[in-house]
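Asker: Okay, got some structures for you below.
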Structure P
Amino acid sequence: MNKLLKISKWLRLHANFTLVISVAGIAICGAVSAQINEEVNDRPDPYVLDQQFFKLPVGRTIGSTVTLALDPDGTSIWVFERCGAGSCVGSDLAPILKFDNAGNLVKSFGTGLFVRPHGIHIDFEGNIWVTDDQGPDGVDPRRDGKGHQVFKFSTEGELLMTLGTAGVAGDGPNEFNRPSTVYVAPNGDIFVGDGHGVGSNARIVKFAADGTYIKSWGRSGTAAGDFATPHAFAMDSRGRLFVGDRENDRIQIFDQDGNFLEEWQQFGRPSGIYIDANDVLYVADSQSDDIDDLRLDWQEGIRIGSAIDGTVTAFIADIDPDGSQEGVVADANGVVYGSLTADMALRRYVKR
């Protein structure tokens, strides 16, 4: 029965297939999809894991980390972690960290500003953008007046802009409900992936460079343009916006006005997305092995391929099924970096 449920969902999400009710039809389509998944899982892995790269002061540990970002210098890495724990509530640690190209911690800031750090993005001017995807819970007063916001910082940690209303979960033009991710286009337009799970929003909100609201699109659902946790953003050389629609097991691609272009499912269940200057696409899949997931035997890890035609060329399997590797970025030398939420760790993958 579980297998039939998995196949049914796979067929429903693929617009090029018609759902066949007969057992024979399901068996045929299931065989085809299983073959596709096996091929993607079996892509070569040209990387070696280096877990000793990132260096922290004695006694300081990395917290749950959803994603990372690449500095404009092409080799330094920015991390937005949860204050050495699962959240920053009550912590006196700085969650925004910069590591140089030797893995040394060279900068940190953001103490006392966040409830639960989530997305991070570095714009073309080097400014740091982050999202806080939780807020007050009615129980812990330390959460009051915080959360559900997007922040813009200078490289020195000066707060330059906030979007959203502090501590307020909503769906108005200046409100978010658990914002997951943020991305700034080359022209300065700001895109926010607003929503993270049941009871939150399921939309993309677009702002001008000065923070003026422009538009929003999307709703909860499975159709083209609908979302079930818009968890990660990236943009290719053509200016197309790639959205990791995680709970729908797909990447959706839009133009910058919100017009749907296409969807891809061959990169797994996307928690993190990164596209480099050569349109190489990196996708972190942190949930396909979950026991309650309906995917067809997809393995967790990082899939690498083309943002131009969607070809998958490499696959870095997650060495720890419980690690929840959600973040991914690659530096100018082709070194791949990953971040974990459950195991609270950072990873570095160097080509063999």
Structure Q
Amino acid sequence: MKKILLFTVISVLVITSVIAADLTLNIFKTNHTVQRFAVSVIDSVVTNNDNTMLQIYKNDGVINSVALSDIDSMNYSSGTYSLPVISLVSTEYDKSLQQGICEVNISVDGGCELIERGVCWSGTSNPTINDNYSANGINAGRFYSVIPNLVLGRKYYVRAFATNCMGTVYSNTKELVALPGNVTYTLDVDSATYPQYYNLLTVALDSACYYYNRYTSFKANIYVYYNAGIQTAQASYHGAIGYGSDTGYMWVGTTMHEMAHYFGSGTTTDWKSLMVNGVWQGKSGQQLCKQLTGAILKGDNNSNPIHYWPTGINYRSEVGSVNDLINHAKIIQAMLVEDCGLPSSW
């Protein structure tokens, strides 16, 4: 079989210089699929050094490789083909997963099967697959593509692409910014009168803000106060966070727990309406909780649910590592912003 293929490759090299431009090279594969390449876009066809791959060099610099063992036969056919028609519908930064989610639509495949599709991105306009790219699937229609490992605060330019037998085409360009949160605080505790409380709360608040800013999109300046009458700590929706004199609650875990209340967990009708019979009904939060912890996202099973678990940090024992704090922030983002539709800034 290899000798026949090599002979076919030599024939392709000879014929491509003289045949009509509307011909297509068809590669019939052993899995009953066909890859087609417009002869007009082919520069040369060769095998690699160890005769295991057929390499098709195209005029645009792209190289498509097909394993010789996957090829059943090849031939030419005439037909009128065109480049695909593609558009980048939307780009969105997913804070909980720290990746870009892109919706793409390929409305026309050009008359021959797609070879590759996906998105490409860079820090400059008009990115190509020579920059960063992610490919998934070979079908026309709408699909989603993921951009991983984005750097917080950096602006990216994104285009979708599709490749068929005629070549590669790019979509419109959209900007994508991996926006960090911007949670700050105003601490109303006299450092001279209560130096211990002030120092403990400063460390706790700085740490909590770090995790919320790194893993959520919330933006707010939170008023924090001390009142000896508070037994533990408390918070209200878009109101304030208060602490009593028990220093056992002046740490990052309790502070993040109260920030969750401040942003709407257990303090809004939107959140309460999705905690049904003690189980969270929101798709994003539930899926993310299972992914991060392996557990079902649950909460209070009554008419006025306030707390949830796991990662609710209702008790100090729930935090065994930094990952528990990170997972808390990610799940709060998913529950409040993605499931409840609550604002992340106001």
Structure R
Amino acid sequence: MFVIRPVKVSDTQNFIDLVIMMHAGITSLPKDIDILNSKIENSVNAFLTDLWAPNDETYLFVLENIESKSLGGVCGIYSKTGVEQPVYHYTIEEEVHLNGTVKLPIQKILIAKSYTKGPSENCSLFLHPRYRRDGLGKLLSLSRLLFMASNRKRFDDIIIANLRGVFKKNGKSIFWEEIGRHFLDVEYETLQQRILEDPELIPALLPKHPIYLSLLSDELRSIIGQPHKNSAPALNMLMNEGFTFSNKIDPFDGGPAATAFIDQVNFIKHSDVAEVSSIKSESKTDEKVVVCNNRTDFRATYAHINPSVDGKTHISRKVARALEVDVGDTIRYSSLNRGANNG
């Protein structure tokens, strides 16, 4: 059985081992030991602190096999973006050229922009290839939504998700090679390390004037705002939950950004809260849900439970152990069968 829970200091080495496996596109978890240690420490403190508003906290979760105690994946949430440093991106806009005699085409352009004190962000999703089965990736991603629902005051009204852009089989970013490399002639991975060392380098790497898409190669135009093939399922899941495309893309790999009002996300809007009235050997329902303990010391897993009656429900012993709950405790759950058409 698998559970999603907050990362612990004791997970540090296993957590780092997972991060080392990641591709360069997950920039929120750099392959820097000191930075990773700091992120784990900050996450542990965020879960322990009683907060009434978001203020640049990072919440990191791991997927744990309860029996073997091994870690199979990670995911995270930024409570608020652009607090310490501005967040940079390109917006895709349209420019109209007027002429009284000739009909001129509308030009799509990229404009470099930034913001401060922005929305919350889903981040750092990675699942070990060995665990890419049985819906564990979906559990990893959706569990974060239940944590936000159970701890609403810790997050902004808007949530964004930035997805990795398209890379070639040789690991090169198509977007970076054709655009960004003109401003700094280094490999994409080297770029990420430079930015870690000097975040103020970012605005120097972005053009001061619009980039006309019509002047770019056909290959690049076709992948701007498109997700990497490994990120496409995650994007589809977000769209089914009510996220929509923004006109923003990553300034270095061209990946898309999806956004939603937290309270309008289907998985959150249709989640139910119930008191555990009894714990039995197994449930007799076929409805599969993601269920959590509805606490800050978060734990979530898959379960088969009956819809609540008068605000109460039954759970199995396995689920009770996974969530570390008992009779009288409160749980929150949301059905996997609810999608965009149910909102």
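Values quoted throughout were computed directly from the atomic coordinates according to the rules given, and no laboratory measurement underlies them. Since this is a predicted model, take the numbers as computed values, not measurements. Cβ atoms are built from the backbone, for glycine too; each structure is taken alone.
Asker: Output the label of whichever structure in P, Q, R has the greatest value of distance in nm of label points 7 Å out along Cα→Cβ at positions 104 and 272.
Answerer: Details: P: 2.4; Q: 4.5; R: 5.9.
Answer by largest value of distance in nm of label points 7 Å out along Cα→Cβ at positions 104 and 272: R.
Asker: Quick check on the output: 39, 23, 18 is semi-axes √(5λ) of the Cα gyration tensor in Å, derived from one of P, Q, R. Which one produced it?
Answerer: Label of the source structure: R.
Asker: When you work out FRET efficiency 1/(1 + (r/R0)^6) of positions 144 and 304 (r between Cβ atoms, R0 = 41 Å, to 0.05) for each of the structures P, Q, R, which one comes out largest?
Answerer: R
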